[in-house]
Structure I
Amino acid sequence: MVVSADPLVTILMATFNGAAYLKEQLDSLIRQTYVSWKLIVHDDGSTDGTTAILKEYAAQDSRIMLMEDGVTGLGAERNFIHMLNHTRGDFYMFCDQDDIWLPDKVACMMDAIKGYNEPALVYSNAYFYKSGTIIKQMTTTLHPSTLRNTLFLNSGVQGCSTLINAKLVELLRPFPETLAMHDHLVTLGAVSFGRVIYLDRVLMWYRQHTRNVTGGQHLGWGVRLTNFFRRDKPVIDQKHFAATCAFYQQYFEQLTPSDQSVFEKYFQYGMCKSRIKRIFIIVKHGFSLGNKKGILLLKTLFRKTIG
């Protein structure tokens, strides 16, 4: 049994038919230099050898726990929220079943969040990992820090790159019924009520394969550029728009009047039929995509509004 005086980090892993890569991820967790962690895993009804692997590792390391409650068919976003609903802790991390964490990931992220008493989210970066090869291309290139540069991302900070504190999680309970993804929810919570901290370190290899639930990306710049200018792609993803509406409705009373106004201008953009008026909304109210100011204007010029 591993004993440490450091704060306990609760790592949540949602699994589904992940036997092909699961052992590599579990081994990378066991190799963490920060030893004060527990891993809670909830399987979504795997039909391969996933649960057998989990039980094997749980028998070897008491920090690994399999939540067996018979609940399946949740999907990735609901699976993570399901675990959050049944877990209490001081710090939380989300863990995909198929990535590889570098040995100092937890230690570095815990160092980065120390000293923040408000609701906080810290995130790091990763390299892509495909067919056993590390591709030295950063997975995160857009860095949100405020509500204005987060709302149009159609995502949150990549969930498996984040560490969040209990103050953020408790502030968001009970969680909205309408969700896009768990990371979208906690990112909106952090930029609305607390702080987002970027740790400029590569601390993970983010695996790419044909069965990625989210985050599968074209790694070639030519293909990515072509996709950017596709007119059939929307500026705002409908699922994320609905989840943002639900967030606004649920936490309205906790938002400052200024942030209420920012949400309302975002909704106005989403419902606006005039491209000129949408450009005016972006410029007047200072919306952007993370730290990149011109990309949202280009998307507005070339893409449909919502879909």
Structure II
Amino acid sequence: MIDGVVVLDKPPGITSFRAVEQVRRVFREKKGGHAGTLDPMATGVLPICLGRATKIAGYLAGQEKEYDVLFRFGAETDTGDREGKETASAPGAFADEGAVRAAVERLEGNWAQVPPAYSAVKVGGKRAYVLARQGKTPELAPRSVTVYEARLLGWSREGFRLLLRTSKGFYVRALSRDMGREFGVPMTVAALSRLRCGPFRLEESVSLDELAEAGRREEARKHLLPITKALEGFPQVRIPHEAVAAIRTGRGPGPWLASETIPAGLGVVLLTGADGGPVALVGRSPEGIWRIVRGL
């Protein structure tokens, strides 16, 4: 079994699921998943988790992300990007640079965002995009999101580029919808590249072509990050052998986690053995007790 994470530079034109399939094929690994979906038109950092690393996909996806986004004036689509069906059109319309700069300055901070209709959010047990494809209008509740940084990279009468650094759960396509309506000018996402997902950066990623070529030369493993390396952005605490044995035999952490000093104020913590190998992810309960949230 192959265990680890491949930091993929996803090409345009394929789904994140399809990208996982292609990476799995290179490594001949049955278990695979991705950390943070990218739409088919989007490119950039897509962490692919293989083998036991699929257990940490949700934790990797929960880290902050950075995007380079190109918005176009003149049309709005049902999906919020250039691949959707046009729902509003105003050829030649644009928002002036001053209005765009002012709007961008207001983005930073915590606020509530309504996800786009074409999203994986569940409504009444069904994915919103399934309802949207059936011609229905899903009622989506606002979600709390954070924009840590928003910077205007360029403006013209055709559109503008932004650098965005956001929390998990943020939808760039929803931002296109909302800013366009604020300006009174229909807008859509024309291009989007994810530059970073947690510690994983675009300059450290590998393309599908490079991975396939390395696979033919049996060198694909050099692009595989060990689980501990993939989780290096999380606080790590090394635990003694007896605690490792207790956790791995299903006896639970026992009194060790209750008595061992772990710095206060931490969220999820990675426990490692004496050899540095991953053992489990733990989190503090509302009662202040450390509990295992994911065995590794």
Structure III
Amino acid sequence: MNAAGPFVQSAGFVPGCAGSRFRLLTEPAGRGAAGTVVFVHAFAEEMNKSRRMVARMARLLAGDGWCVVQRDLRGCGDSAGDFGDVRWDDWLHDVRDELAVADPDKPVWLWCQRGGALLAPAALGDHPRAGLLLWQPALSGALHLQQFLRLHAGARIVGSAKADGGVSPLQRLRNGERVEVGGYQLDPALATGLEQASFELPEDYAGRVVWLEVSADPVPALTLPSQRGIERLRERGLLVEAQALGGPAFWQTQEIEDNDALLDATRAAFAAANAPPTAAPAGTHPVEAAGAVR
């Protein structure tokens, strides 16, 4: 794609429930923004692994004319609070707060990565026409929690965590205990909120959805759960642009990785984002390229 234009950044702290939140604003330089993109980061260590890619994407989108807002949710990054004290509703309030202050006279997009997608259904309740950009969305909070807890089991195998009498971390959480997983203290209240969350958009949601995934297959393909989720949305008449791309799964690699294909696909999707969303006729899903369906 063409090179993005210049951008400017500003950072600061804004009020939030139980303390301040760090907020980074990336905007086009010398011109007004086409609209606002609110980013919702991934869960725990996936957030840290993704910082470089997210920063690059924010700058590219700002250079293309968008105002990108990145907020560290409560207990994450530079925001107030400890991760171990966080409740699921704290994060939901943070996302709602950002959507509430976005310019309603211009397009608004919610950009969610991985576990951040599980906050989208509730957050979009008051913004049924906002666009939704998904980077490798988690669709089941229960499954996402189980995958996170496997870090604990892995630590025990290599001897970096003590045996706990055979009681699983999930059972301990359900018993009301905190557990430490991969260096993160996890409170039962947060675990319960995550476990109960699922990616089911509100019935009145009418925005455009851009669904992008990374696949290690020789011919990149969307996962089967994603295909089923996309089909359900299309059956409701929603326009869902979906694509699977090659390249590293940067949120889980040992070293910090880039995936330029994901950056390019996101920019391409936003290039036409000023057009109003239109319903896709049910059952009409033309394939444009291997791994890509619009």
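We did not get these values from a lab; they are worked out from the coordinates using the rules stated. None of these values were measured; they are calculated from a predicted model.
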Origin of the value -11500, where helix-only ellipticity at 222 nm (-39500 (n - 2.57) for each DSSP H run of 4 or more, over all residues; to 500) was derived from one of I, II, III: I
Source structure (of I, II, III) for Rg and Dmax of the Cα atoms in Å, for residues 51-98 alone, computed value 12.9, 38: III
